[in-house]
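Got some structures for you, see below.
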Structure 1
Amino acid sequence: MTVALLARKLGMAQVFADDGRCYGVTVLEAGPCPVVQAKTEATDGYEALQIGFGPVRKQGVNRPSAGHFEAAGVEPTRQLREVRGVEPAAVGEVLTVAGFEAGSRVDVSGVSKGKGFAGQHKRHNFGRGPVTHGSHNIRQPGSVGSVDAARTFPGLKMAGHLGDHRATVLRLEVFRVDPERNLLMVKGAVPGATGGLLMVRSSRPRIRKVRGQR
């Protein structure tokens, strides 16, 4: 069963398992996410769920959005996202972390931290040159083109803007689920800074190809 929730990154922590080992986990405030709209193949041409997350004052919602929430019979939310490929749900139903279980795998998507303009070594993990015998090629980018071409080819790994793009970490293991506090702990790191908005959904089963078969 594929489950998707909107979440907020609370930070990282260290927790101990039953065997005494210590693991680094990311704590997420996942849900509750009310279903605001259910799109179907017959009415919209595709199947999807529109879910909300985060309380907001009614004064902070414009009239079209207020009417949209009122038609669904749910309280206004700060965030509103559409997800596909999930289990169907009725409008007004509230999705919680109870749909996940410890030991399962999830995919977490978010916007990575923006780090501004960065050089080629930091941006693309280049190695430096020699630093002895009078070398002046310690952190140089190297060749960027051909003399005969007399131009720079597109797609070269050069200095530029780093981060601040949508990233997804696949198949993170769920360490612990706390339905009472709407908390979800996953092993490892997730994209974005503390307080950032994330999308958490169940991982698809991994299909291993056998050599010689298509």
Structure 2
Amino acid sequence: MGKAKLLLGTTNRGKVRELAEMLGDLDVEVTSLAELGPFAEVDETGATFAENARLKAAAYANYFQLPTLADDSGFEVEALDWRPGVHSARYGGAAASTFAEKITLLLNEMRASGRSTRSARFKCAVTFASPDGAIIAETEGIVRGRVAEFPRGKNGFGYDPIFIPDGHSHTFAELSSGEKGCLSHRGRALLQIIPYLRRFFGTLT
């Protein structure tokens, strides 16, 4: 009998790599949406990260009949009244299709705001659902810091090159995946949800 499967409700390769590494000591086979063939993407219509994570976890779990972990996360900047928030992945629309373009837009908007604050935070909501789509657990992680003057580093993804966590001088993109995992919003949310995963998969053995 093979290992039990845990579906990560994302096709984002950076997220898959990061999540799989953090969950490496669980005796489960981690798979992602990209490995399971055609599916209809869930519309992220929630007003909060928690609502979007819940929508994705329940829908993908029910569709694929697999226990599913889904997250929604984003970048919030004080000078922009805590935007882009839940719109982080869609920030700038068609005019900013890559994260390099989104970062340029964000830094330009910060300068145009005339506000001196560079405070920012990453938020992540994680939801774990059983194969029938029932919600088992929900957690949230937040990491606070500041926006760098310009992008630095080649690791990570998304807004990592411009985020410096409190107490550090390097951006997320300048840290190793292990270092970032210990500090990140996603890492903090996952640490809280892992006991629920252990309990769930423990009942299957």
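Every number in this text was worked out from the coordinates using simple rules, so none of it is lab data. Because the structure is a prediction, the values reported are computed rather than measured. Cβ atoms are built from the backbone, for glycine too; each structure is taken alone.
Here FRET efficiency 1/(1 + (r/R0)^6) of positions 71 and 175 (r between Cβ atoms, R0 = 25 Å, to 0.05) was derived from just one of the structures 1, 2, and that gives 0.80; the source is 2. Assign the value 0.10, calculated as FRET efficiency 1/(1 + (r/R0)^6) of positions 7 and 135 (r between Cβ atoms, R0 = 35 Å, to 0.05), to the correct structure from 1, 2. Computing FRET efficiency 1/(1 + (r/R0)^6) of positions 7 and 135 (r between Cβ atoms, R0 = 35 Å, to 0.05) on every structure in 1, 2 gives 0.10 only for 1.
Thinking of 1, 2, which structure, once log10 I(q)/I(0) by the Debye sum over Cα atoms at q = 0.10, 0.12, 0.13, 0.17 Å⁻¹ is computed, gives back -0.64, -0.82, -0.90, -1.17?
On the way: 1: -0.64, -0.82, -0.90, -1.17; 2: -0.43, -0.61, -0.71, -1.15.
For log10 I(q)/I(0) by the Debye sum over Cα atoms at q = 0.10, 0.12, 0.13, 0.17 Å⁻¹, the value -0.64, -0.82, -0.90, -1.17 is produced by structure 1.
Which of 1, 2 yields -2000 for helix-only ellipticity at 222 nm (-39500 (n - 2.57) for each DSSP H run of 4 or more, over all residues; to 500), as computed? Of the structures listed, the value fits 1.
Between 1, 2, which one scores greatest on FRET efficiency 1/(1 + (r/R0)^6) of positions 55 and 127 (r between Cβ atoms, R0 = 41 Å, to 0.05)? Checked 1, 2; max of FRET efficiency 1/(1 + (r/R0)^6) of positions 55 and 127 (r between Cβ atoms, R0 = 41 Å, to 0.05) sits with 2. Of structures 1, 2, the largest value of relative contact order in percent (Cα under 8 Å, 6 or more apart) belongs to 1. Between structures 1, 2, the calculation of mean projected area of the Cα convex hull in nm², for residues 31-86 alone yields its largest number for 2.
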